[in-house]
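Asks: Below are structures written as structure tokens.
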Structure I
Amino acid sequence: MSMISIIVPVYNAKNLKMCVESLIHQSYPSLDILLIDDGSTDDSGAICNAYQAADSRVRVVHQANAGVSAARNTGLRLATSPYIMFVDSDDSLELTACEEVMREMNREPSDLIIFGYFLHQKPTAQIRPGKRRYASKGELREDFSTLYDSYLIHCVWNKVFVRDRIDREFDVSLSLGEDLIFVLDYMKNAQSIRCIDTCYYHYQWDSPSSLTMRYRDDYFAIGKRLYRAASTFCQDYIGENADKTGLCNVFLCDCFRAMQNMIWSSPLPKKEVKHRLRQWVSDPDVGYAAAHAALKNREGKLLARAIQRGRVESIYCFYAVKRYIKKIKR
């Protein structure tokens with residue numbers, strides 16, 4: 001029975017017990033559970049120690065706070081199992097997850113397994129990748145855009161990785177989008193990819209509004225970096241004619257969030273905010289995404305049209321009014 005190392009970065013996790021309980025009670029017993037306490041200031045470290053004392057499969061590392069990427073990298077260096085999974089400390093796995101994904105891995109070995117997840121918001125959604133095996137990255141041509149648009153590529157926690165195929169660690173310079181960069185780098189080395197149309201992961205969703213309320217000067221730059229990384233991957237490994245609609249959809253939504261974040265939360269004067277908006281709207285990648293996206297909601301369509309027509313004032317007014325309405329509804 002092949003071992004799986006499950007890497008869990010921990011920092012002041014409110015659902016830590018639920019998370020670890022879902023791991024130690026897996027129907028698949030051959031697990032190496034790595035709890036990386038990234039400088040927690042609450043009782044998370046003590047909870048980790050208690051699980052280590054009670055279950056020999058649990059290993060705990062306490063380190064100074066360095067971020068989720070650094071914590072995962074610590075786990076990767078310590079992992080000895082042939083297969084790697086990641087779980088975030090506020091989330092959990094279905095109790096049969098490891099058994100069922102390893103059954104599929106043994107039946108038809110693959111370098112990467114992608115499975116579905118439960119998105120816990122109101123109401124709970126199920127995000128599924130469909131069921132298919134790709135013998136090469138070229139075979140992904142028809143489906144990569146859809147998988148990307150559904151955020152099934154972006155995350156590390158809905159996947160099983162082969163440890164010997166991992167040749168890069170997480171980029172500690174990123175605090176957004178680090179999962180996607182890691183996955184794309186890994187997929188460059190993956191020969192075969194398997195999608196399982198079953199939801200095994202429970203993702204506790206935080207509303208994007210919590211991000212847009214805290215100003216980030218790098219929001220747009222990170223979104224563009226992720227878009228360029230995905231576009232380059234498509235061109236180099238899937239084919240120049242690969243459908244990029246999903247990439248455009250995601251990048252455009254990232255742009256919308258960056259615009260909202262700056263208009264709502266930036267300490268910059270209004271003149272500078274509009275200057276930056278003008279720079280973003282005139283960016284060639286943004287223009288391409290606005291022209292080739294296929295957004296379904298009315299708000300997205302209107303904003304895409306405003307970008308194509310260079311209507312910076314309209315975009316600014318839209319988010320300013322949206323902010324005002326949000327305030328009076330409180």
Structure II
Amino acid sequence: MYLEYGRSVEGKIRRMVGKTDDTTAFVTTIGWLERGDADDNKLTEVTTPSNTLVAIYGMSFAQHISEQLSKLSSSIEIRFLGGPSAPPNHSYALYQLGRGKHKAKVVAWGILASSVVGMTTMTSLNKSFEYPSPYTYPKYRVVNSDLQVQYPPITSMADFRATLSDQKKWSNYVDYLKTEDSYYQPFLFHESFIDNLATVRFFRRSLSNRYNKKVIASIYQSDTGFRPDTVEIKALQMMVAEFARQVREDNQLPLLMLFNNQGYSDHLYQTLSDVILKYKIPTMSSHNIVATDNPKNFMADGHFTPSADRKMAEETLKIIVTNENIP
């Protein structure tokens with residue numbers, strides 16, 4: 001991918017997506033809701049009657065906790081579904097799709113502070129300029145005190161591949177991105193002959209960083225946290241409340257895993273604390289366990305260290321053991 005740095009998103013994605021999955025970059029095939037809901041290789045019930053099945057939805061941070069939970073307790077079995085850098089709207093959609101398809105006693109939802117900005121869009125295609133990931137997810141909004149969902153026109157890799165190879169369909173999809181994808185920026189997105197100019201590609205990289213900061217600033221400020229007046233944060237708060245209600249309705253234990261990653265202080269927890277307290281939702285929040293301002297708690301790629309993951313998993317296990325029989 002180094003040689004692709006600075007190339008347009010469209011230019012990259014056309015090189016990454018082949019006619020079949022075998023000729024397609026793996027990163028573009030994952031995260032799709034259709035693929036994520038496949039139950040073929042996911043546990044639907046425990047393999048040992050005395051064990052506890054925990055269904056976890058989220059991103060790599062949540063997956064790391066699931067791996068640590070398995071190491072900490074042989075009586076915990078994991079059903080994990082997620083996507084790369086998955087925002088809350090993706091994880092929530094996966095939970096909705098999987099509801100009623102398994103016998104987990106505990107249903108956990110992992111939310112990453114830096115991924116909340118993904119709620120401003122419905123795809124990761126433009127969100128990560130250098131590593132475009134085309135998988136999609138719904139948008140959620142609060143309308144007249146109800147949670148409304150807006151599904152994207154493409155929901156599978158097969159749909160995306162067919163759209164990419166059809167000029168009219170692709171043009172229509174790009175028009176959709178213009179209105180629904182907060183990360184869409186014409187100069188960064190569209191492929192042209194200037195993709196081959198080194199100076200242009202260097203400028204694109206710089207512009208993508210500035211544009212990314214602009215999108216983040218639309219819902220988050222480093223000194224004050226997430227903006228409570230935005231449609232995304234209002235939706236997230238209602239999504240958390242609905243998650244807890246529905247999980248309990250299914251006689252399961254709802255569990256939140258909040259990852260306040262580096263640079264985000266305890267802002268994610270503060271944004272959701274009123275909902276957590278009101279609905280008494282069992283919650284593991286990383287800010288209580290590992291300091292976000294200590295670089296030693298993080299790997300070079302931004303993930304928590306294995307030691308930090310283990311501490312969070314230990315707290316998560318305590319919550320499960322304490323509340324397992326109290327939906």
Structure III
Amino acid sequence: MSELWIEKYRPKQIADFIFKDQRQQKMIETWVSTGSFPGHMLFSGIQGTGKTSLAKLCLGLFLQDGHIARGDILEINASNERNIETLRTKILGFCQTYSLGGGLKYILLDEADYLNKESVQPALRNVMEKYADNVRFILTANYPNKIIAALHSRVQQVEFADVDVGSFFTRMSNILINEDIKFDESDLAQYVQSSYPDMRKCINLLQQNSHAGELDAFSTDEAGSTPDYVLEANALIVDGKINAARKLITSQASEEEYNEIYRWMYQNLELWGDDEEVQNQAIILIARYLRNDAVVADREINLAACMVELANLRK
């Protein structure tokens with residue numbers, strides 16, 4: 001069985017990671033040079049932007065440089081193990097044992113926003129506080145608004161924004177070249193457009209559509225079929241019935257589909273206006289609301305507000 005590209009190309013060194021800016025890179029380099037995180041951490045941002053990859057990169061480098069032992073790292077996927085029993089057995093058991101390396105131990109709680117807010121998160125707060133001298137927690141979350149305030153107050157939050165699209169394209173191009181896959185740049189650009197800023201999704205798409213040493217021509221089917229209600233909303237907007245389209249989308253879309261709705265609004269800028277200036281304003285609006293989507297208390301209201309502002313551009 002061929003190796004999954006998403007694991008094969010997970011960053012192993014600082015130079016492999018695409019940082020959002022120099023400031024973020026210098027911060028991570030400081031952590032690596034000191035061999036520890038500055039406290040409990042929360043890595044937040046939309047899916048596929050490198051939260052888990054960066055956490056694993058840092059832990060791997062701490063291990064490589066001898067700051068910690070392999071047995072001093074516990075990784076838990078909270079989307080699969082979200083109940084109180086995981087806290088009582090795995091997490092507490094790990095916290096109560098001695099460090100094999102004689103220093104700090106680390107617990108990586110991936111997708112911590114899935115942890116039960118009524119039972120697990122309040123209990124986790126107490127564990128983080130009690131064992132803070134010996135154990136560091138690294139939480140990752142697509143939706144930090146689902147993390148209770150008591151945990152937020154105990155972590156240092158690092159937000160993962162969209163990486164530069166040019167760097168994104170270059171990363172995908174380098175992967176294909178390394179795999180000896182022939183490709184047309186215009187096809188690769190379409191794969192990137194359909195998945196950006198989700199790097200994990202794009203890498204998976206490229207592997208799935210590489211056959212006999214060549215990348216298949218891009219098909220809109222690869223990006224996933226458009227739900228019927230979105231097609232209906234599209235027709236309503238063209239017909240000038242913006243409010244009806246907004247109500248249809250917010251009533252039909254599940255929260256898991258919200259990122260795709262923002263992507264659809266971005267890919268159909270002509271809905272909001274014909275001239276370049278209006279479309280540029282639409283891009284800025286969509287980007288702002290997509291960024292807010294991860295932190296607002298009510299994601300549906302945020303999406304509705306985005307559509308209201310976009311509708312105003314048509315006037």
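Computed from the coordinates by the stated procedures, all read-outs in this text should not be read as laboratory data. Since this is a predicted model, take the numbers as computed values, not measurements.
Asks: To which of I, II, III does the computed value 60, 47, 34 (Cα extents along the principal axes in Å) belong?
Replies: Checking each candidate, the match is I.
Asks: Suppose Cα extents along the principal axes in Å, for residues 32-183 alone works out to 55, 37, 30; of I, II, III, which structure was it derived from?
Replies: It traces back to II.
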